[in-house]
Structure 1
Amino acid sequence: MAKRHIYLIRHGETEWSLNGRHTGASDIPLTENGRAVAQRLAPVLAKAQAKEPFDLVLTSPLQRAHETCELAGLGAQAQLDPDLVEWNYGDYEGQTPQQIRAGHPDWLLFRDGCPGGETPGHVGARADWVISRARACKGHVAIFAHGHFLRVLGARWIGLPASGGAHFLLDTATLCVLSEYHGNPAILHWNAPIAT
């Protein structure tokens, strides 16, 4: 039996991702470059789909993720999943790490969470729910979401706490593949760029 793969796709570039601003619930559109790179995902995912169709395609309802899914060719199959939204940054929404650390020098998102927003435990619980949906499928799954959320999901997939997401860097419009190794959850690819 072929191994099930969970494809994690971070949305394409936005103005706020370019500026390093925390973008949680703010529904920021893709830049032109973000759209162009998202389109380059289409042949990669079509090749994977040709080997074995995706049993499940999930996307965050935020436009930057949903549009990436559409441009990557999987929009017709996609189900919107509110559990895939980005971390709720609360009072830190729209701020850069430098702005946040000006008032809180030791702040670390994956340890401290955000005032007025989510804790790592909250985000980890959402990731666990998404993982349970993916594990219920017999075949491959594609998930379109956001950087910090996907970092937590990767950590939770291999049994780390949500704070373990601090160890997984993730660029925009990149592809990660979760799999298994002798029955144990494993990471096959992480932060793989799409060829230009």
Structure 2
Amino acid sequence: MEEFEKVAREAATCKKCNLSKSRTNVVFGEGNIKAKVLLIGEAPGFNEDKEGKPFVGQAGKILNEVLLKIAGLERSEVYITNVVKCRPPNNREPEQEEIEACFPYLDFQIRFIKPKVIVTLGNVATSTIFSKFNLKAKSMSQIHGQLFLVSSLLYGSLRIVPTYHPATALYNPKVSETMKNDWKKIGEIVKALN
């Protein structure tokens, strides 16, 4: 616990990339640090930057709903973070150099939490985690809701499930239905672990 807090404090003053110049708050993550399920998004948005917490805006409401109503998981049972801990200007996608500068924090979170399941939310999180485990990243429409089993010396055995970013459901009703099916599968995977 002490080590986790130390790294979170270090991240709070990080200046490894230009995102540090425009952020209000570093959004390190939130939740149970002994969680079986780790959710990884892309980057904080406006509300997250303001509050210093992940997924608190409209996308957060959708995430909370699918977590509880579809997957049967309380937000307090999981750990939620992002690939990049600072908000990119105008909510643009993080650039590769920003992802690389921030990745040591995510790497630490995965190793410390030791989740059994990683749910990647959207393309940026999926391609980042897939490249870490040498998985072939295809389009989200091809891989969403699928279970990928990986094993490494650093992280142990993991189940990775990519799904659409909750924000996508705000402007694409078809994705909303697809996400519900994905989260139903995620709930079943987690139940099978218990």
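A short reminder: the numbers here are calculations on the coordinates, not readings from a lab. These figures come from a predicted structure and were not determined experimentally. Cβ atoms are built from the backbone, for glycine too; each structure is taken alone.
So the values come out like this:
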| item | result |
| --- | --- |
| Source structure (of 1, 2) for helix-only ellipticity at 222 nm (-39500 (n - 2.57) for each DSSP H run of 4 or more, over all residues; to 500), computed value -10000 | 1 |
| Entry that produces 18.0 once mean count of other Cβ atoms within 10 Å over residues 159-166 is calculated, selected from 1, 2 | 1 |
| Which of 1, 2 leads on FRET efficiency 1/(1 + (r/R0)^6) of positions 47 and 151 (r between Cβ atoms, R0 = 25 Å, to 0.05), largest value | 1 |
| Relative contact order in percent (Cα under 8 Å, 6 or more apart) derived as 24 - corresponding label from 1, 2 | 2 |
| Label whose coordinates, when Rg/Rh (Cα atoms, Kirkwood Rh), for residues 39-118 alone is calculated, return 1.15 (choices 1, 2) | 1 |
| Computed 40, 39, 31 for Cα extents along the principal axes in Å - originating structure among 1, 2 | 2 |
